[in-house]
Structure I
């Protein structure tokens, strides 16, 4: 099978170098690479040229339109039996395509996704962020759990679709704010089967400081409400967990500051949760610093997601009251 790898990139030539370098080490090499430069000021053209003799690679520059529509641009120019999407801040383990090809040979699904892991070269903060985004004890762990074959919702940082999917339902309808979730949901609602390929993971660098991480998760919270505008039934109780967490955190601090009797002990629940996060991260990472940072990143993740979720929801509610 032949794979077309579509990578949108915006002002990240250094990241794209690491990604392309990892693709040169694949044990299965029947693929092409399409770099779609989304109106960048710092272009990746020189970096891509360095790999012209090592990869079957094409470079395209277009006006800025966001990552969803940039992937559509790549779909239109792809030759593969399957289209594979990676974010530019990913590193791909050498067995990735061999693993995917073996899986699809035995399980011919039309869409798949994989998990993300922390590369050994990542900083302690990046590893802590990865923990909070994949842990069973935060909402980030949900997409890494094994699901029914036809219900898994892949995300575009590590996702593949068959050519038939694109030919039948088209590409991304929105370019930001949950574009990958809308696309995944539309794929499944159109009758295509999807799967989690557990061993087809990538090393996802995500953000490198807490401020960037906060705003990324704030955006994710807003995106969940944006998805609600397309598929209201897809906002479920589990998606409210960060909101319950954040509101409870505010209340616990208020009870403690106001010294309201037994209610001031409410904060102990959050201390217990922090201990749970620390213990889980320490067992996984075997590093005290990363375990401590994981408490910070998990609290940041849930709070930022909640604030974004509530801010976007309030916009919807205000619009309804104005009508």
Structure II
């Protein structure tokens, strides 16, 4: 069989723009850069100063120093094939203002934000064909010097077309991601992956923030497991109404994690709350409550969590104004 001459032509290298060099974008973008991929970071001036010398990742006590390309908003940088959007969900509007000018006809936007609200916003702003699905699973943070601290044994990045198709462009992204020092996965059902992550985040965040403790402490408390089951049940019902029912194996797995009496597991939202930082209340809890209400699903426990987080936000803003 004759080969198409284009099969023998080298594929142009993928160029990636990482929006946000925090603990998530910095980790995945840094690993890609260390693996020799064409990566540019779009950051704010303060972060650009921190990265002037290099980006540093500390994992299992080992320090990796990676020279990186950095731009700030408005700098010329050419076209990008994939834009890895890795900011907090409440930073989305500001991020769009920063990276919007770099979205070209060929650009794919790969967001790894929490919740699903950002998908609607990005599709409305840039058009659905430009937005692919993404899920990042990693436990990391920044220290006072801006170094990325890798704090767990999982570093996973999943991505895929909404249709599940193995298109040429998503295969190019897959080839770009694989072998860069983290678990890269081309998903055949990225939408399911995203809703399942939201279910886990909302449940874990609701439990720990409402009860001010880790999973083990809540589960050992009188009535704690019943409360966990009630909160998880509301999350499951909300997602089932807003999207489609979650699978029984997934629900059993999550409920087992959330009722482990010996677990010290907490949510990132709870850790942010305890640290006095801004939290993703609207994106992780509020949007779920709203979607449930639109379908006539009552969520009294989740609504209580949202009220608790809103009180925290008011107190936090009040302190910053003093």
Structure III
């Protein structure tokens, strides 16, 4: 048996139920993983509420790290005893689980379990955004919304490491200081400042090469206005709600802009891409250029509180759950 957080109906954090679940032996393509740490992400909230619907009931969570206890009969590149991590296989809010072997990545010795659980989904998201969606180059100016969040802190450091000038929006002076300490050259307090006006001021009216927007509804139009001609808006989340339909001609009128709605799961659908993305992340973390900040730690049974804090914007960096 394994303790799990299961969702039987869509709704608020109260639908996260701490329950027992039977865990069988791994079949073809599967491994049995004992979790040491579990990541908490905003996509977990989207799935809990039904915004990204799953078949009910389901065990929540997409990201974790732990030790392989057994492997299925046809699994060859993962073995018993391996330290592994993953992002994108639903069912992570659990002490133990059967996981698809092709989604697991073996951890380097220098990456601890809590660090891995805090960085796989967020860090690989930062990787594809900065290295593939719009490939940041030295001298670029970029805007990163939610700069003190889990993805934001990693993306700010990584973009700075690549030679970019980094502008970021944050919700408080405390978060501004945290973002500044992690590579954000120009934190903008979006609650009291017009972020579009500040971006234009910072860039001398030129705008940004790219905007990375995980907020969605409340920032979308402003994000477009922060771009220079031929700039790229990567809308990779919607924590404030869905962006309403709009006329694509707006992109032409604002300077032949590019708009994409990417996802980590598409960028890492092929195992070769998953391994390359994870290696790039591991390398930049092991080099010290990017530090993974764990803001809050919760017991697995307290997953509801973790969701409450995340939705209330009370967290910075990553939050993780620890199995008991």
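Read-outs throughout are calculated quantities, based only on the coordinates presented, and are distinct from any laboratory measurement. Predicted model, so just to flag it, every value in this text is computed and none were measured. Cβ atoms are built from the backbone, for glycine too; each structure is taken alone.
List of remarks:
- For mean projected area of the Cα convex hull in nm², the highest value in the series I, II, III is held by structure II.
- For FRET efficiency 1/(1 + (r/R0)^6) of positions 76 and 196 (r between Cβ atoms, R0 = 35 Å, to 0.05) computed as 0.80, the structure of I, II, III it came from: I
- Of the structures I, II, III, the one that 15.6 was derived from, the read-out being mean count of other Cβ atoms within 10 Å over residues 244-251: I
- Looking across I, II, III, the calculation of distance in nm of label points 7 Å out along Cα→Cβ at positions 164 and 276 that yields 4.2 traces back to I.
- For -13500 (helix-only ellipticity at 222 nm (-39500 (n - 2.57) for each DSSP H run of 4 or more, over all residues; to 500), calculated) the corresponding structure among I, II, III: II
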